[in-house]
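> The next part holds the structures, each set out as structure tokens.
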Structure I
Amino acid sequence: MSRERANRDQAHVEDILEASSKIAAYTANKSIEDFLASPLLIDAIIRRLAVVGEAAAKLTKTYKETHPKADWRDIVALRNLLVHAYWRIAPEKLWEIATGDVPALASYLREES
């Protein structure tokens, strides 16, 4: 992989980690009930999940192949769903992703960096 591509991948990984950190901050000390009662919080999580998905979409094939534990296809698909078919995803599912899948992804990427 060329240095330029590696640097680009690293920048996209940093975007994923930054968005993940913001999601963690937004959900800290919150319950699912707090989340469901706050359209502002739901919108913030949707925005950051879209950033995660967009950054994942920009990663090179080589990076994705060398980091197979992340389900890159599903991450990008979620972004597309949030942007193009937002009405199809339940807020409860967003909470599950934000508090389970995103921290796991961030942990994996930090371990691999």
Structure II
Amino acid sequence: MERVYLSGAITGIADYLAQFNRVEKQLTRYGYAVVNPARICLPLADAEFTWQEYLDVDLNLLDKCSMLCLLPGWKTSRGANVERDYALRHGITVVEWETLDPGMPENQQK
């Protein structure tokens, strides 16, 4: 089963968690194992992590995946851009959610 990491804007987006969770559910139905950092990192809020510390955790999670899925609005996110660049440098397939076809990702970048 292919493991896919979700990447998108979080800071300043009121409904980011709902968006990440919605995409996670759809990709799970398509047969992907989904790594949703928005949900996974929620408990870290009480630990007062810095932006860089969150990013460090996220890149560690991304490194365990074979695909990165960019959610709508990702281009405005500094973190999503860092994650995309990291994925491209490390041979992780990059797709945009809007172009993802169940079972056969289109518009892949390597």
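Throughout, read-outs are computed from the coordinates displayed, never taken from laboratory work. Since this is a predicted model, take the numbers as computed values, not measurements. Cβ atoms are built from the backbone, for glycine too; each structure is taken alone.
> Work out the source of 0.99 here, i.e. which of I, II gives that when Rg/Rh (Cα atoms, Kirkwood Rh) is computed.
It must be structure I, since only it matches.
> Consider the structures I, II: one of them gives 31 for relative contact order in percent (Cα under 8 Å, 6 or more apart) as calculated from the coordinates. Say which.
Derived from the structure labelled II.
> Given a value of 1.6 for distance in nm of label points 7 Å out along Cα→Cβ at positions 17 and 97, point me to the structure among I, II it was derived from.
Of the structures listed, the value fits II.
> Work out which structure the value -24000 belongs to, where helix-only ellipticity at 222 nm (-39500 (n - 2.57) for each DSSP H run of 4 or more, over all residues; to 500) was derived from one of I, II.
Label of the source structure: I.
> Another question, then. Identify which of structures I, II gives the largest calculated value of FRET efficiency 1/(1 + (r/R0)^6) of positions 25 and 89 (r between Cβ atoms, R0 = 35 Å, to 0.05).
The structure with the largest value is I.
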